[in-house]
Structure P
Amino acid sequence: MYCIVVKNQLKPGCRDAYLAAMLPNAKASVEHEPGCLVFDVLEAREEPDTFYLYEIYQSEAALQAHKETGHYLSSRPLIADLLQSTSVLRADVISTHPDCRPAA
């Protein structure tokens with residue numbers, strides 16, 4: 001399995017608009033993409049206007065397929081002007097909780 005953790009630092013005052021665009025994208029990803037296993041939206045408690053997207057895909061190809069979906073493509077222009085900065089951590093999933101089995 002393949003994981004990305006996206007850190008989005010928003011411009012001040014953009015929280016509601018960001019969530020209005022990102023939450024439907026996250027929901028559609030898990031519901032309509034067989035290769036998207038997890039898409040969590042996290043808000044940092046100690047970093048104002050900072051969000052993390054925790055996404056697990058079956059493979060890098062599944063992530064690429066995600067980037068070609070209508071819900072992803074329609075969310076991009078909605079959030080583009082809200083972002084101050086973005087960074088991405090790419091990782092291989094070794095295990096998942098609660099069963100902690102090694103990923104196949």
Structure Q
Amino acid sequence: MKVLTEIRLRSGHIIGPVLSVCLIVYIAYHAVQGDRGLIAYWQLTKQVSHAEVTHLRISRERAIIQNRVSLLNPHTLDRDMLEERARFMLGYSLPDEIVIFRR
């Protein structure tokens with residue numbers, strides 16, 4: 001009988017800290033591994049930086065294409081650009097020209 005009361009008395013002092021440690025471990029685990037944890041945050045940051053680099057690259061390509069299109073506008077036609085496109089589309093070149101094709 002005395003042993004049971006001693007166990008109840010000591011278990012009352014142990015259960016509180018054990019539950020507290022379990023709660024702290026649970027919260028710490030989900031702060032690192034959870035859907036909104038540190039690892040997910042790092043992955044999301046990496047994806048955002050990759051998307052920003054892609055956006056800058058595509059924006060530059062779009063600006064170059066937009067410039068070439070504006071040079072072919074009928075109201076402000078650039079004769080050199082028209083000649084270049086006509087030669088490319090028709091496959092003509094002068095005998096002393098060197099033609100380099102890019103993909």
Structure R
Amino acid sequence: MDPNFSDIYLLQHLENIASQLGIDVRYESLSDEEISVHSGGCKLSGRNLIIIDTRHPAPERAKILGRELSGYDLEDLYILPRVREFILLHSPLREKNRPQT
């Protein structure tokens with residue numbers, strides 16, 4: 001990633017893409033001692049929602065958002081090439097096929 005392209009700037013672009021797709025992005029505290037809750041996407045009352053734990057720093061939030069957005073059709077949206085590349089890099093299919101180091 002370009003050093004002039006900060007994590008916050010990337011996160012703002014990803015949030016904007018989610019908004020264009022009608023996906024709500026919420027940052028919530030997901031800490032619970034009784035059940036295990038993870039950041040990710042879901043459907044709530046027929047609306048697409050991505051919930052991200054507030055304890056995650058900006059780079060991790062961007063990775064989660066990129067991973068979740070990779071499951072949507074982004075072809076008709078203009079997305080900066082470096083943001084589109086970031087989303088593709090964090091696709092679950094891409095992650096699964098990545099060689100282990």
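Computed quantities for the displayed model
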read-out	value
Which entry (P, Q, R) yields the derived value 2.4 for distance in nm of label points 7 Å out along Cα→Cβ at positions 8 and 72	R
Entry that produces 41, 36, 28 once Cα extents along the principal axes in Å is calculated, selected from P, Q, R	R
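Bear in mind that the values in this text are calculations on the coordinates, not laboratory data. Quick caveat, the model's predicted, so the values are computed rather than measured. Cβ atoms are built from the backbone, for glycine too; each structure is taken alone.
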